[in-house]
Every structure is written in structure tokens, then in C-alpha cells.
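Asks: Please find the structures below.
Coordinate-derived values only; no laboratory data. Given the structure is predicted, the values throughout are model-derived calculations rather than measurements. Cβ atoms are built from the backbone, for glycine too; each structure is taken alone.
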Structure I
Amino acid sequence: MLANLLASLGINATTGIQFLIFVVVYVFLSQLLFKPYFQAYLERKSRTVGSQDQAERIVAATEELETVYQEKARKFSDSYKRIYDQSRSEALHEHDRLVAEARLRAKAIVEDTRTKVAQEVEKARVAMAAEAPQVSQAIVAKLTGKEM
């Protein structure tokens, strides 16, 4: 009955040989072809997953370093701004002081010069007043043609 069933399915004595050939070819292909490709696939997968994990760690470290950098840059900027503002304020106060000092000196020089000019004008007026009679006599003498 089993023999009839196998014969009706088309299974005969060559099936064992075909199975043996299949096993030999399978072992041959699995060892020489599939196994190296599978190992390469596993290696590529481990490198990809490892690289992906490493890339995620690097990105996290980069973000942390960027945060630290921004904090330090902010502190440096604040420090620089504070020093700059302080120096600018001191420079403005010094500038105002020097300008006020220069104005006082200029005012004193102007007043001194005005006083000197007024004195010179007064001296010139006195000198002219003293010379006026002589000059007028010389003019009259020239016009009249007589010497006095």
C-alpha cells in the first residue's frame, strides 16, 4: 500500500538519489556561497548599527559641546561687554573732564587777550590823543604851504 501510494505520487528509487544530490548541492552552496554572503551581511549590519549608534553618540556629544560653547561664549560676551562699557564710561568721563578743562583755559585765554587788547586800544588812544595836535599842525602846514 505504501508502495502504491509512492508510485501514485511519482516517487521512485531515483528520489533518494535526487535527495542526496540536493543535500550535497545545498551543503556546497551554503558553505561556499551563502555562508560568506551571510557573514558579510551580518558584518555590514553590525557596522551599520554600530556606526549608527556611534553617530548618535557623536551627535549627542556635539550638541553637549555646542551647549557648553554657547554658555562660555555668552559669559565671555557678557564679560567683554561689561569691560567695554566700563572703559567707555571712564573714557567719556575723562573726555568731559578734559573738555571742561580746555574750555576753562580757553575762556581764561580769551579774557586775558580781551584785557590786553583793551589795554592796547587804550594806549593807542592815549598815544593818538597825544599826537593829534602835532598831526593836525602838520596837515594844516601842508595844506597852507606854511610851516608853523
Structure II
Amino acid sequence: MCCSAIFHKVDFDNCRVCAGEHTMTERRLRCLSSTCREFGKCGVVWKVFYCTAQDKWQITVNEQAHARGVLPCTAEHRPVVTQPMKAFIAAQEEIGNAPRIILAHLKKQANIKPSNGGWPELSQIQNALKVHRRSKGTKSSIKAAHEM
């Protein structure tokens, strides 16, 4: 599931994972591997069922084979901004540091490990800052508190 994308998402009232009376999310992912794309359209689809109450996942895959056959996926994966990184970025944004400084400080943190793709790029740090500002607003910064 390394090179996949969600193309369908539905929330259900009854859980199919644990048969409870709470919401369950179904996501369908399609293979978008560049290696498969060289051989034609890949027919592999994963169904991911997520139980919100017990934090359990159930993953099924269809009977289709990858278009690439038995060849491994050779795509270079982009680094991911993990939750500890997001928390660190939010704390640095509150002090008013620029994205470049945040990225430099992030790489120096001993308790934050890089993702499988390595450290995030500057554009990913900037996007994480934008998302944080949109969700929390400008009231999360010290400068905004001083202006009040």
C-alpha cells in the first residue's frame, strides 16, 4: 500500500469490524505505483475498515494482481510530517520562528525521528504551518496575545 491513494470514503453507523453500534469508516485505496503505471492500469484495490471506538483496522485486498507483476515498487517516497513533528512545528510557530528555522531545529531534535522518506522539505513545513494556523487561528501565537 506504499503507492496508493484514497478514491472513496464512507462513514457507517454500524461497525463491521467489531459489530458495535458506533461509527466505522471505510476507505478504498487504489494502487498508483509508477512501476505499475509503466505496464498499464493496475487493478489492485484495498478496502480499509476503521473502527472508531476500539481503534482497530481491517484491511482486505481484491484478487487482482499488480500490473508490474512480482517486481517491487521502485518509487521514491516523499517524507511525511509525523504527529511529533506537527507538535514541534506548532510549538515553534507559537514562538514566532520562521519555517526555515523550524526545519533546522526539527532536524536537531533527538526525540523526533525522521519518517521513512527522511526529513520533510521546507514546503511541507510551510504547509503544516498553514494548516495549523487555519485550525487554531492566529490566537495561538504570543504576538497575537500581546496585541490583545
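Asks: For the read-out P(r) over Cα pairs in 5 Å bins from 0, in percent, a value of 2, 8, 13, 12, 12, 14, 15, 13, 7, 3, 1, 1, 0 was computed from one structure; give its label from I, II.
Replies: So the calculation was done on II.
Asks: Let me ask you something else. Comparing Rg/Rh (Cα atoms, Kirkwood Rh), for residues 87-134 alone across I, II, which is largest?
Replies: The maximum falls on structure I.
Asks: Here's a follow-up. Name the one structure among I, II that helix-only ellipticity at 222 nm (-39500 (n - 2.57) for each DSSP H run of 4 or more, over all residues; to 500) of -33500 was derived from.
Replies: Going through each structure in turn, the value belongs to I.
Asks: Still on this model: Supply the structure label, taken from I, II, corresponding to Rg and Dmax of the Cα atoms in Å, for residues 23-94 alone with the calculated value 29.9, 100.
Replies: Considering all the candidates, the number was obtained from I.
Asks: Also, quick follow-up: Tell me which structure, out of I, II, gives 0.00 once FRET efficiency 1/(1 + (r/R0)^6) of positions 31 and 111 (r between Cβ atoms, R0 = 30 Å, to 0.05) is calculated.
Replies: I
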